[in-house]
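Structures given as structure tokens follow.
Each reported figure results from applying straightforward, stated rules to the coordinates on display, with no laboratory input. Just so you know, these numbers come straight off a predicted model, no measurement behind them. Cβ atoms are built from the backbone, for glycine too; each structure is taken alone.
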Structure I
Amino acid sequence: MADTTTTTYSLTKPEVGASADSWGTKLNSNFDSIDNLLDGTTAIAPNLTEGSWSVDGTAIASTAAELNILSGVTATSAELNLLDGATTATSTTIADGDRVIVNDAGTMVQVAMTDLATYFGGGITSMTTLTAVGALDTGSITSGFGAIDNGSSNITTTGTVSFGTLTDATTSVTSIKDEDDMASDDASALATQQSIKAYVDDKSITQTSGSAPYYGARAWVNFEGSASGATIRGSQNVASVTRNAAGNYTVTLTAAMADTNYAVLVNAMASDGTGGTRFSGGYPSSTTEINVYATNDARAGADMPMWNVVIFG
């Protein structure tokens with residue numbers, strides 16, 4: 001019968017009763033193979049029994065399945081220590097490509113910081129119970145922020161407020177203008193204090209002293225009266241002057257007054273400024289018509305060449 005070998009490591013098994021001159025060589029070769037297996041020179045494939053082996057006197061209780069979890073692990077001991085709750089902090093600038101470990105429905109995965117930013121951004125906006133506490137002392141609000149509704153609270157600033165449209169839901173303001181003549185006549189613009197004053201001053205409505213208010217005339221006319229009719233020299237808010245009879249005229253307004261309770265001031269005189277009028281006056285006959293008249297010394301109606309009628313109300 002010839003020599004045989006062991007199943008796992010092919011150690012020589014000399015034939016019983018044979019190998020008289022070679023058994024020592026075969027045995028020494030087996031010892032060298034065992035030595036290489038024990039010192040790590042040759043890889044071994046032991047079939048260990050759970051709970052029946054130890055390392056440096058410490059029994060190994062792990063099952064084969066538990067040990068297989070480590071198969072393919074390339075982490076360093078320092079990296080494993082971080083997962084184990086190391087408390088030493090490192091100053092690190094977080095970048096978009098950095099990763100954190102997240103349990104994704106039972107599977108541990110690495111997630112980029114950009115994914116977390118997207119998640120937290122959407123999550124914060126949907127938190128209906130989110131309550132802000134304290135003052136916002138830094139940062140800015142850009143055009144993409146959207147609507148800000150702070151209820152009845154005030155918004156206070158010492159800086160510049162730029163706007164597109166200001167509205168109270170009835171009237172909208174899109175600009176603030178400094179026009180002394182108010183030439184643009186813009187219903188959606190506010191005027192500066194200086195431009196309002198300049199406009200009023202230019203219209204000769206100025207307050208020199210005292211606290212009594214000023215009221216402008218609602219209409220006025222300067223006309224010449226004669227037997228052939230009335231000739232208007234100048235007017236504002238007057239459509240026409242019609243002669244009814246000697247010394248009797250009707251002044252018709254372009255824009256009507258609110259009612260007939262307005263005041264009429266009439267002055268009639270000769271063109272040489274010497275008078276010649278015994279009596280002149282007028283009264284509102286409607287919201288658009290004023291009847292004016294004048295008499296001479298004989299108390300007869302007289303067509304005076306100089307008439308001035310002013311309406312207040």
Structure II
Amino acid sequence: MNARAKLAIGHSACPHDCPSTCALDVELLDGNRIGRLHGARDNSYTAGVVCAKVARYAERIHHPDRLVHPLRRKGPKGAGKGSGQFERISWDDALDITAEALLAAERRHGPEAVWPYYYAGTMGLVMRDGINRLRHAKRYSGMHATICTTLAWTGFIAGTGRLAGADPREMAKSDLVVIWGTNPVNTQVNVMTHATRARKERGARIVAVDIYRNGTMQQADLALCLRPGTDGALACAVMHVLFRDGYANWPYLEKYTDCPRELEAHLRSRTPEWASAITGLGVEEIETFARMVAFELDDDWHVRIAPEDRSQRWYRDPLTSERERGVG
């Protein structure tokens with residue numbers, strides 16, 4: 001029998017605007033075509049795993065409808081696909097048209113009339129940020145990074161002092177994984193890989209906090225579905241419970257944080273009842289989450305999800321309770 005030829009494998013990184021920036025192993029079919037993409041096995045974060053949309057990246061790269069040449073409009077706007085309202089032009093013509101439009105705006109209103117507005121999308125770091133060389137040389141309008149994450153970044157820096165986080169691979173070593181305001185089941189599969197590894201190997205629990213029932217909420221041990229924009233109240237109530245019940249690590253707080261005593265005083269009125277009225281969560285849900293953070297739930301606690309709505313409650317396994325009492 002003829003042995004199948006071994007596929008050549010190229011190495012790359014995912015260009016999507018995702019925190020993972022997955023290392024990729026790419027099947028090279030011939031001189032200019034690719035096959036499936038895989039997470040790099042020798043990278044401890046991707047560990048051979050990649051999301052479905054990137055695994056099938058070749059379908060986009062080689063799709064017959066992909067735009068591969070510059071097109072210039074020759075008819076009115078609003079015409080549908082295939083209407084013949086565009087004509088193909090050369091790359092030199094496209095560059096000249098673009099440059100002339102920028103120069104015309106600069107002549108009329110000055111260089112700040114041109115605003116290179118962008119963020120990420122599907123592009124690598126060089127492709128994304130390379131335009132800043134033109135921005136600086138021409139003194140075009142600047143901007144602070146992006147309008148879509150500046151608020152989150154500012155809040156994070158205010159709370160932690162720098163824009164940095166823990167190594168995501170440490171999730172696999174956790175006893176409790178809290179996934180707050182993101183849906184990694186559908187958007188960052190490697191996060192769930194490490195979270196579920198903690199569940200399988202350590203018995204860790206997964207808590208998801210979000211405003212709608214998504215894939216991550218469905219896989220969580222505890223899903224807290226709250227009203228949009230109210231998760232700050234949930235955070236305050238959880239901290240209230242931790243202070244109230246004596247779980248604050250005061251030596252750590254005094255050494256590494258600002259004003260912990262003032263924070264405790266501020267949170268005295270931020271009770272689970274107060275947060276329940278704001279978030280729509282039950283008081284029991286908030287108390288349970290706080291106890292999970294404090295590692296005060298026994299191993300025989302489980303979550304029951306009511307199929308007809310978003311509600312869920314923790315309950316004690318009756319068989320375990322009977323065994324504890326010596327019944328059966």
Given 31, 29, 21 for Cα extents along the principal axes in Å, for residues 166-245 alone, calculated: source structure among I, II:
II
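Taking Cα Rg over 2.2 N^0.38 Å, for residues 30-77 alone as the criterion, which structure among I, II has the greatest value?
II
Hey, Rg/Rh (Cα atoms, Kirkwood Rh) derived from one of I, II reads 1.65; which structure?
Details: I: 1.65; II: 1.07.
Label of the source structure: I.
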Figure out for me which of the structures I, II the number 9.8 belongs to, where distance in nm of label points 7 Å out along Cα→Cβ at positions 38 and 174 was derived from the coordinates.
I
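Where does the value -5000 come from, among I, II, when helix-only ellipticity at 222 nm (-39500 (n - 2.57) for each DSSP H run of 4 or more, over all residues; to 500) is the thing being computed?
Answer for the origin of the read-out: I.
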